[in-house]
Structure P
Amino acid sequence: MKLEGSCHCGNVKFSLNSRTPYPYRVCYCVRCRKTAGVGPHIMGESETLEVTGEDHVGVYVTSSNPQPGQAQAPAELRMSFCRDCGCHLFLHAPVWAGKVYPWATAVDTELPRTPETFHINLDLAAPWVEVPSGTAHRSFDAVPPDSIEEWHRRHELYED
């Protein structure tokens with residue numbers, strides 16, 4: 001699926017291809033909450049990413065914060081945003097070669113409705129957060145074992 005997106009002020013526009021366009025994962029970690037608000041990420045193919053208005057794009061370099069008991073080491077994360085309006089656009093990490101993760105909130109293309117929502121990193125959520133519940137909502141203290149690709153394949157939603 002071809003995705004097109006932009007920042008709020010319109011100075012930055014982007015497009016990319018995604019085989020996993022369902023915005024099903026909502027992250028509650030401190031990094032996402034403080035930098036972009038709670039919102040879902042989508043996975044796209046980084047070699048297809050085209051950006052106009054790059055002179056308006058800022059990059060916040062941070063790292064993933066593995067949770068206690070997780071084996072992986074912190075990974076460098078590059079969070080791109082519009083320097084004019086502050087809109088978060090996409091996330092990239094060198095360890096995730098070939099992938100880029102746009103915030104669904106920055107995507108202008110109509111996205112498909114997801115059959116279920118994963119609420120992740122709840123052990124890092126602010127205490128005032130009320131997480132939706134019900135059969136279409138699954139909650140995880142950390143990152144769930146399914147990758148974005150695996151989730152799409154399991155639901156027969158992966159676009160080859």
Structure Q
Amino acid sequence: MRETLWWAIVTIMGIVIEASIKGIGAFLPALILSLQRERRIETFFLGVLWIIIQNGISNLPFGIISLWYLSVILFFFWMKNYLASTSIIFVSIISLCSCICYLISIFAISALEEIIIPTHIIFQNALKQLFLFPIIWKLYHFLYYKYFLKEDNAIF
């Protein structure tokens with residue numbers, strides 16, 4: 001029950017962050033946190049839920065979010081063989097990967113669907129993602145390990 005409540009709070013936080021800062025994907029850092037916990041079934045369902053939510057609240061063509069998340073997840077599994085998955089260096093590399101995958105996903109899908117997307121906005125959003133991804137991940141990580149897991153300091 002506590003896990004469900006935690007991820008519901010993260011979902012609400014992600015929606016608020018995405019509404020506050022346009023062009024940022026606030027669910028991807030939470031998905032990385034879930035992957036770091038190594039609960040794959042839970043991560044799968046959370047990922048599907050967050051992809052559906054992000055497809056609904058963003059103005060990007062359908063499929064970009066799925067391609068973006070999938071490519072970052074594959075990169076996560078590849079990189080965790082070389083670095084500790086909870087280190088800030090690892091998260092910074094994932095952030096760079098997220099930025100690059102975001103750009104590639106948008107340009108690939110927009111070329112397939114023959115949609116013209118303003119390039120300067122896409123690059124601004126990619127830079128926001130690059131710099132805010134580790135901050136959002138650290139926020140989720142701090143809240144999860146400081147308040148959620150510690151029984152004596154539990155807020156739930």
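Read-outs throughout are calculated quantities, based only on the coordinates presented, and are distinct from any laboratory measurement. Everything quoted here is computed from the prediction, not taken from an experiment. Cβ atoms are built from the backbone, for glycine too; each structure is taken alone.
Upon calculation of distance in nm of label points 7 Å out along Cα→Cβ at positions 7 and 79 from the atomic coordinates, which of the structures P, Q produces 1.5?
P
With helix-only ellipticity at 222 nm (-39500 (n - 2.57) for each DSSP H run of 4 or more, over all residues; to 500) derived from the coordinates and found to be -2000, which of P, Q does the value describe?
Of the structures listed, the value fits P.
Of the structures labelled P, Q, one was used to calculate FRET efficiency 1/(1 + (r/R0)^6) of positions 119 and 135 (r between Cβ atoms, R0 = 30 Å, to 0.05), giving 1.00. Name it.
P
Tell me which structure, out of P, Q, gives 1.3 once distance in nm of label points 7 Å out along Cα→Cβ at positions 63 and 111 is calculated.
Q
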